[in-house]
Structure I
C-alpha cells in the first residue's frame, strides 16, 4: 500500500553534512521525496509536534528506562526529554520531508534505525552515522543526537504531515 510518512533531519544531521546521504538511503529503498522544506522550526509548531501529553511522555520516558537508567517516573523523565527535544530542534536548521512509497512508514522506520544510535543496527542511518547514546544524553541533560525524526505510525504520519505542511 502506497503511504506517506514524515521525516525530519534534525540540527545534528544538517550540521553534520548528512542531509544528502540520509535522503539517498531512503531513495535507495524506493521511497520518494514528494515534499521538502529547509527551515528553522517555529517554537509553536514544535510544541505541537512534541506534545506534553501524558501517554507520549510516558513512552519517551520508557526509552530511558530501557536504556538502563533508573528514573522515579517515566512520565517525568519524558517531560524532561521533550523539553530538551523542543530546545534542540529549534537550535538550528532542519529539513522536513514527506516520503512516499510502499509501506512508507514501516520502511522509513527500518532504514532510520532505533532511537538510540548506540543500539541501532548497522546498516541503518542511526546505526551507521549516529555516535550518541541515551545514557550520555540524559546524564548531560540533553536529547539524544540521533539525526532524524521518523513518524512512528500511519496515524502519526498523517498528523505530522498536516502539522508541518498543512492540508
Structure II
C-alpha cells in the first residue's frame, strides 16, 4: 500500500523555552526551512535583548535547518539590525549555540515540555480536530502560563545534566543554585 505521507497537511512548531523561568513561546509555520528558523531565532534574541539579557545560549537539536548556514544568517541579520541606532545594544550581546547530541531527545529540555504540552492539550481530542485546531489549542495552553515553574525547570536541568554520555554525566549546564 503506497503512503500518502508527502501529501498530508503539516505544520511545524518552533518552541523556545526560557531555562531560568520556564516561560515558553511557540510559533507555527507551514515550512521548516532555514530562513524560517533564522526568523524565529532572531525574534527570540530580540525579545531577550529587550528584556535586558546580554548572554544568550540557544540549544538546538541536530535538525538540518540548525546548521552553519542558519547560524551565519542569524549573525548577519542581527548585525544588520544592530546597525539601526534603536538596537545598538545588540553589539554587546554574546550569542552562542549549543547542539544536543544526535538522536538524543532526552538532552533537549524542549522535548520534555513538548511531551507535557501534548499530554495536557492534545490527549483525547476528537478526530475532527484539524492541524490548525491543534496548533491553536497548544498556543492557548501555553498562554495560560509556563508548563514548569523555575524550581521544576532547575530540577529538569539537573536531571538532564546527570544523564550519562558514554558513561559520564553531561555537565554542560551552568551550576544551578
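Laboratory data are not the source of any read-out in this text; all were calculated from the coordinates shown. None of these values were measured; they are calculated from a predicted model. Cβ atoms are built from the backbone, for glycine too; each structure is taken alone.
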When distance in nm of label points 7 Å out along Cα→Cβ at positions 50 and 138 is calculated for each of the structures I, II, which structure yields the highest value?
-> II
For relative contact order in percent (Cα under 8 Å, 6 or more apart), find whichever of I, II sits highest and give me its label.
-> I
With distance in nm of label points 7 Å out along Cα→Cβ at positions 66 and 82 derived from the coordinates and found to be 1.8, which of I, II does the value describe?
-> I
For the read-out helix-only ellipticity at 222 nm (-39500 (n - 2.57) for each DSSP H run of 4 or more, over all residues; to 500), a value of -14000 was computed from one structure; give its label from I, II.
-> I
One of I, II was used to compute distance in nm of label points 7 Å out along Cα→Cβ at positions 26 and 58, and the answer was 2.0. Which one was it?
-> II
Computing distance in nm of label points 7 Å out along Cα→Cβ at positions 34 and 98 gives 2.5 for which of I, II?
-> II
Read-out distance in nm of label points 7 Å out along Cα→Cβ at positions 42 and 114, computed value 3.7, structure in I, II | I
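One of I, II was used to calculate P(r) over Cα pairs in 5 Å bins from 0, in percent, giving 2, 9, 18, 22, 23, 16, 8, 2, 0; which?
The value was obtained from structure I.
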